[in-house]
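Several structures are given next for inspection.
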Structure P
Amino acid sequence: MRAVTALAFGAASVVTAVLVWRRVPSLRAWPPALGLLVAVFTVVPPHQTLAAGVGVDDLLFLLGLALLVPYAWRRGPVSWVPFGRGLVLGAGLLVAGTTVSSFVNADTLPGTVELLFRGPGRLLLYVAMVLVVLAQSSPDRTRWVVARALAGVGAFEAAFSVVAYFPGLPGGFGLEPAEGNTSLVGEIPGRVTGTLALSPNFLGALLVLSIPVALGIALDAADRRSRLWWSAAVLVQMVALVLTYTRSSLAVTVLAAAALVALRGRLRWLVGGAVLLVGVLLLVPPAFERLAHDRTDRMALYTSGLRVFLHYPLAGVGPGEQAAFTAADPAAYRTTTFGVAGNNAHNTVLLAGAENGVLGLLGALVLNVVLAAVAVAVIRRARKLSAEGRPAAGEPLGIGVAVLAFLFQGMANNLFTVTLTASALVMLVAGCALPWLSAADPPRRAGEERSPDLEANADPGR
């Protein structure tokens, strides 16, 4: 039944992407926009593995890639990628680590195939998407479409979550019951998960990306109607983020939004945001109780992940296998001086080391450092161009801040184990951050909200 639900959501996502593409003239005039929309909508279907570690989200991402390949092929290979050497080094180490780990830890041929799909296969899919997205023309077009698609998907997931929490949906869909040693048990209908059917941490991670992007678009909006629309999108996403009851996501997002508003010089928005956050916490008392009183298990999870890595430093225990491995021997790996570690490492670097050995750990570390450098470069370029009289800087600032926020969130959660959340970062980096750094002519006017020049008679391969 879950597989049928996931497939239905996947089909609905494709249909929605086609309808949006056909009904928005500026998108219909540029055919690659359809592939970009499908790739971004990867986050919508519930996560459900179908076979050999492949889920509906993987299939949707593959479809988006297939739709984009012809236009990338027509344009030719990418001549230059900002921070390309560092990205290649990190991805290469991680692919090597996951490949070695897959062969070492699988006992059967089907098991090896599944681990290869789950580890290096998924990573190579991300690499292919980065290259294909960068090969689209032009960088401004790509950034405009991907940024608004990500912000729109975040708003949709947030609205869906609010409906799931308050009126409620059949079968409790969109909610995860509050369990364990937390003040939330018996106090709330559940923690919102959107349509993802995963831990609320994953919805929180998506909102960590989409909220700064939507806020940046709102700050740059040219007219009152657009500003109100994107401000409303930010508001509903903040409400949904509180309803995830995910403390790390909320803390990172609040800091990211405050940094973005401060960088943009909109202090009135900063005051308004603070009032809004306090109001939401007062209206949802369990959220305040969780922030104030619930203990965190992260030190226990980190300790468990470090033990696994130290015991299996060369090849780890297999891509996606740490939680099952530690559950099989809880005395050795789950019992710590900080409490019981009931899950995997919840840290992108530690988890890569525990599951894929030293090569995986080094690859994840390099990628985190390089992606942070990309984000900082985006922010610095936006600030520099703003100082030169090109003040339409809110959107690129939001993009840079969102990448940094997601990386910080990754220090407290396992965000790359499924395509749902990893694809959102891939699209933000490949579709927004790197195109901004490679664009020859950034926006010149404050409030440039309209789409780049997507003319109906434009060559779709250009």
Structure Q
Amino acid sequence: MSVIAFPKQASVFQPVAHYIRLGETSYRKVADLAAAGVIQSKRFVVDGSKIAYQRDIIQMLQGLGAEVVLDPRIIELSARRKCAGLASTAPWAPQTRGVPLSPDVFRDRNPADIYGAIARCAVEYGVSAVLSPSHYLADPGFNGWQPIDHDACLLLRRALDSEGGKTIAIDYLVAARLTDFMDENFRSKMMPNLSDLPYENLWVRASMSTPIGPLNAQRLVRTLSRWHNIGKPIVMDYMGGLTAEALVGMNVVSGISHGYGEQSSFTTTKWTDPPDERDKDKSSGRAMRIGVSALGCTFNSAELDVLLSAHGAKSVLLPNDRKLLPNGVEDIRRDPRRFNIYDAQRRMAEINAVPTANRPDHFADQRMREVVATANKAAKLNPKSDIAEAKNVDLTKLRARLVKFSTTSEKLRGTYESLAQERTEQGATVRAIGDLRRSTPLNQTGTE
């Protein structure tokens, strides 16, 4: 296979594409923030499982001139552990809840007509692009998804063209373990097969068995740099926080995609197991985690309250920006999602303000210097034990986390400094994602 060189004559300031996932549980809250102008990005992902309830939201986004990408949730609908969950309300989900989509459903001319159903939905709602019907390629229950996914991209293109969606683009989604993406045999099988498909951007979801530490950080950056041989822009899906900053800062991805409160990490533990029985005595949903970007960590609201009870904690952990927190900590307590969005956008703006070729050194030096300094200060904080008791937070474990991250952050900084030197010597920048692919307003799709 021929090697495609990185583009070396890219724009001096190449913008990072920031896709915001509306999610399956919090889409109203995220949409309200977009309508209020809090969210600055004009790129959004809607889920097929909830699109029937989002007609007004999509119209609002179209009015803003936004790009709207449809995720048909095929990965989830084809997994035993996921198919009975929120994804099961997609129009093309199996009629029997809890039964995953079988490989035969994705064969050409199957009576289920899954490609036609996705295409008609895309046309009806006037989306800009659709993620190709893809599967988790390390599925222990079936090892033949890759050729099916290859053909699915072609069959979806045919269905879109047939249903009046010739202007709707396809982005190809690859989901696998990080170890798979690293594997040369996996790459040698995948990359040639991707070269003949009608898609614009490559979306990557990588499942990792351990958190992002120095080793996985190195693996992820080096692996993604090799995937640029396909000659397409890469969007890292289900990835936010410091790791997402690192990937765009190291010039190995052209964009990131994540939600706020959900869809920000991809895990495949117990993939073939049935879903856990729901405990009716426990509240459903996940507690919103609050990002402390200066530290590169997240905490739940109780943990953050405990940390902020320590003397000097606010100046260490929170941004000193009255525009961001005009009323101080109360703004975080009142609307943590708004704070997370503002802070994430602030970090992306900082990266966009750095010349593309200088971003690896800038991230490794300045950004990680801030993280290490904050982590060292945070490890010395002395939160109040009575506040921890009142909030039902194990103070010993919380302190241990901070001490551990102080050590880890220093190692991460060394890892990113080494990677930055590699990236600078390569002189490589990523391929820019194209201009916004405007979605078609509903009254122009030919549907009522």
Which of P, Q yields 0.45 [FRET efficiency 1/(1 + (r/R0)^6) of positions 163 and 251 (r between Cβ atoms, R0 = 25 Å, to 0.05), calculated]:
P
To which of P, Q does the computed value 66, 55, 43 (Cα extents along the principal axes in Å) belong?
Q
If you rank structures P, Q by relative contact order in percent (Cα under 8 Å, 6 or more apart), which sits at the top with the largest value?
P
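Could you figure out which one of P, Q the value 30.5 for mean count of other Cβ atoms within 10 Å over residues 203-210 was computed from?
It must be structure P, since only it matches.
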One of P, Q was used to calculate FRET efficiency 1/(1 + (r/R0)^6) of positions 83 and 363 (r between Cβ atoms, R0 = 30 Å, to 0.05), yielding 0.20; that structure is Q
Hey, helix-only ellipticity at 222 nm (-39500 (n - 2.57) for each DSSP H run of 4 or more, over all residues; to 500) derived from one of P, Q reads -22000; which structure?
P
If P(r) over Cα pairs in 10 Å bins from 0, in percent, for residues 107-234 alone comes out at 12, 40, 31, 14, 2 when worked out from the coordinates, which of P, Q was used?
Q
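All of the numbers you see were taken from the coordinates with simple rules; none came from a lab. Not measured: the values here are computed from a predicted model. Cβ atoms are built from the backbone, for glycine too; each structure is taken alone.
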